[in-house]
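Chemist: Please find the structures below.
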Structure P
């Protein structure tokens, strides 16, 4: 790493221009190729996927997505001549738009059911021939909304017109501004506040362009851009900060700028690379879930982390070379110029806190663990699913359509169950009739409609409208009841096939798939993390401790998410609807990101402890010095993460708000409670056992030094605690 740092420092202009050229080249390629994001949340080998495939195969015109044009007459009836003429003209224009396969109007011969009982709300179903492109969606939406007026309120909704949060925007800016303010306030040096942000933005910018290009070859949702920005800004600023903090310490110790950059990259830079590797490993562990949209989001986030690490170890050394000693505050530069200030003893809150933790390890460890376990308890009631459009911002078209359809046709209308049926012969047709009758008498079903799809293939569709909303737990119970009881009873004595599908059932199946595969995913990333830490720290106890506490920090993140978004405490203040299930793809991403970032803090903390342990062989001193020296930078890094992640909470998109709450709360408690209290307290209690490893295993493992070549002398002494020794007190 030191050779790379020296090269980047010596050729800093070339490195800077290289990053600029890379950004321009990626932007140019994107201008030519565009993007091809996919938002489908379908699990293969599920009943809903089978239902969808059967209906699509039986009807070529159903291969695209569909949506609704919904309108309301506040002061009249939708069946009035004026409203009918106006909306019929609009629907006719929509029917002739490119990509539109069919439009079923409430004014057609079979459309009477598309008018509410009070004749004030109506809807038309718009079916696209193939998956609608953005221009096709916007064209239909523009035609419909152009006729919105005080006399006829028109909006659009449904899957075809679904919106995803855009990447970037005010949340990014707010997070960057808050990060700048924190860095400036703590370090009192403008360049310390500016350089981490420049480095992070460069990494996130190149990553965003790369992910957009990769969308042509990998299944990636556009949400991955926002998630990538959220993660990239946080880790990018933190990684740069850890290197800069070490660089500043080297400069104040009398090193030249060039030597300091090399030494910083060879120590903190190695830790950054290792930390980034753990995050990437945790993210790519999500490929074990074999869920397209989750894998795509993980791959997009992994690309972002890789490029932010690359920026930290190449662009940052070049920028530090340009800045020179100005990375220090004026006061530090004055003290450096005064020889009498050399060798001063380290003081401050964190060294004193490190001494207090050494003095009261049992008390602090037990208290810290008790608080964390209590905060994690709500996670035990986690329910996965998909929040419906009723949780969108009130001003969005999809939310307006959802509310109108709920008012006019009941809450279950927004999530109908589409049962795909295939029959062969008279006995199967009789079974289908029995199924329709049984559905009509099933509790929780308010209406049943049977539609032929392809008579030659014996394929038809039964639409059952639940009495509850798509996200309601009762709707999930109804799906299970239909599959386990109602359909099997109707199938008796026949060869009829019937599969419950539709968006609501698909979301339910996706949640079940995620739930079933999460244990494997957690096991894979835990083992990977253990192996990496064992190799890096030549210890068995520290990796085991890290793995257990990482799981606890993930539980805290889930606890906060469940409390807010599932139980509804404060969710309305965030503009994220009401209490409901947690989006199914959120937990895997939270687990991957939290596991990786928690490992980051452990690496930064323990690598400094091990560096001191190698010099002195004194566990208590090593833990105290490592804790005291890294405390401030870890606390600042956690504060930056908290505000960067927290800035996304108020962006208006529920799924991004879920990520924001989980990661901001999880990270700040992981850093301040686990890394700054529980870990050092337990390491004081464990003593020399922290660093024990069987000799045969030490010889068998490959050599991987997170700290680089440890040549520097031990750190200036952090005062011993003014209490009894750890062996005698709790």
Structure Q
């Protein structure tokens, strides 16, 4: 039986570094430590430890997109910032890279990776989670992430970039290294509009060419108001092909199916942003955006089967979505502090259809269709009042209210002899989910010593969750949460960051609704008794500035998760998404930049980002400890870039690899994997008629997408019914990236 193909993780999700932030479940029990006589010695010890550990990981691991290098050789070294222990980078530090946008500059900061994580899985606005600030302020939007915002700022608008410790800022939620991008005062005033362009076509074998991936944005000032307009399309054209083998319960080969999968998507989005600072210092921002999403997937398979002769199978998926969002904020002076009010509304209408049809030489045609129309809405109001005392203590009081909804209409139908589809009852035709939530928080932050800063956040939330449909009911929850973070500057080049946090995560409302997987002949029942997961976590990070050699860090994390969501039995005959007992979550992450100038290779650098993790949960069927379904085991990301001194030419390559644990259903074990690493090479010219042009040749090592499935007669602790194994290749291909400003 053909099934909906699992698209290459590298190709489907692009920026895979973002997955690392999604599962940062951790809780380290650090010991209280003084900051006096042992600081210098500890700095020496940690410097040697971090350098060796990070270099070892960099030499053993891998990466996809190339990030770039620290300004050395052609450009001056980073100069110390005048405030605190920050590192400051000016435009001169990036001269050799000929940056077009602020994003190009931030990506060149040694050892720094942009984190575009979410607040507990998109749970309201809450505290800041992205490690990028613009003019000292977080990007208070759920539709524009840090990368997108930076890509719309021209390099000429950047005054400098400070890399600071998050716990030292009056921005609740931030820990570790944070980039504060400070713009030139009055940027855009009197200089007309600046337009940034990014175009990224791809040419793949056996797949339609992708000409429509890119963005154009323009920004400038009209009568003192900063205006930004953007048109962006995240287009993809991908696919893979190859044989799939099916075996019986004893492992004997039954037949081989030849399959071809194609996945196309266009996501044009038009957005506008207005910003203004008034004469009295008040600030306001207004954002408006709308998007269309047109997704098309198909998997076709042919085989010769013992019972049915020649068999042709055709799976199709379509989705035609439209969404829009409107939001803004207003900040003003009030008393001894500043009051900021934030509002956001989002709506999404998503009709989708899955169809699976089988034509058999013997036994004729059969088919199934699952169609679903989902309407999602989110409304958020948030108020923040911040002030600083004469003694240098930062305070913030915040209140937030949110209203989230999901309304699903679904239909399951079977193909009739006349070609029509007849609906079949499956107890999940209509589901509505509503969540009303309010939270309050108090944040305190200050320097405890010249080299030690602390931030404490105490919060609580009340939520009311209502669902109709399978097992629907109304429940309310009161959940305390918060975070305590320390940043300790052990020595001139060594920093230790530590935090402990209790977080409430957002549920996926689609888990409340029943669904049918027509390609695999299985489905999930809706579960109206889901509760939001709670994660108690902590992380200890050691950060080392290695001077002219670069920058490195290593972090250790542990978390205890309550009510983590995985596949569970809902009855003696059905299964679906549900909460698990307490789970233990472990993670080790190391990242760094190795500059090769001291070795005589001027303008060259190696970047590395490596994560190992284990999320251990109790299996609801066997009660044994196992890895969380489809949890990430490791990701390794290594890249090389060489900017040839005295020229506009750069070249390099990347190596990427990752592994996931199996996904477990009650009657099946599924394993998604890749065969081989994803290897790339590129050459770049920084001035082609004023544009930067990069040509990449991708998948040099011929990585393949693998998927294995074992299906059991009843439950997976019983006998095997059959198993399937496939490896699909997608070949080598070219990607062109053109960026510039007008």
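We did not get these values from a lab; they are worked out from the coordinates using the rules stated. Keep in mind it's a predicted model, so treat the numbers as computed, not measured. Cβ atoms are built from the backbone, for glycine too; each structure is taken alone.
Chemist: Just checking, which of P, Q has the largest value of relative contact order in percent (Cα under 8 Å, 6 or more apart)?
Modeler: Numbers: P: 19; Q: 14.
Largest one: structure P.
Chemist: Using P(r) over Cα pairs in 10 Å bins from 0, in percent as the calculated read-out, with 3, 13, 22, 21, 16, 11, 8, 5, 1, 0, 0 as its value, let me know the right label among P, Q.
Modeler: Values: P: 3, 13, 22, 21, 16, 11, 8, 5, 1, 0, 0; Q: 3, 13, 23, 27, 21, 10, 3, 1, 0.
It was calculated from structure P.
Chemist: Taking FRET efficiency 1/(1 + (r/R0)^6) of positions 181 and 493 (r between Cβ atoms, R0 = 25 Å, to 0.05) as the quantity of interest, name the structure among P, Q where it is greatest. Don't skip to the answer; put the middle values down first.
Modeler: On the way: P: 0.00; Q: 0.60.
With respect to FRET efficiency 1/(1 + (r/R0)^6) of positions 181 and 493 (r between Cβ atoms, R0 = 25 Å, to 0.05), the highest-scoring structure among P, Q is Q.
Chemist: Computing helix-only ellipticity at 222 nm (-39500 (n - 2.57) for each DSSP H run of 4 or more, over all residues; to 500) gives -19000 for which of P, Q? Don't jump to the answer; show the numbers that get you there.
Modeler: On the way: P: -19000; Q: -1500.
This value belongs to structure P.
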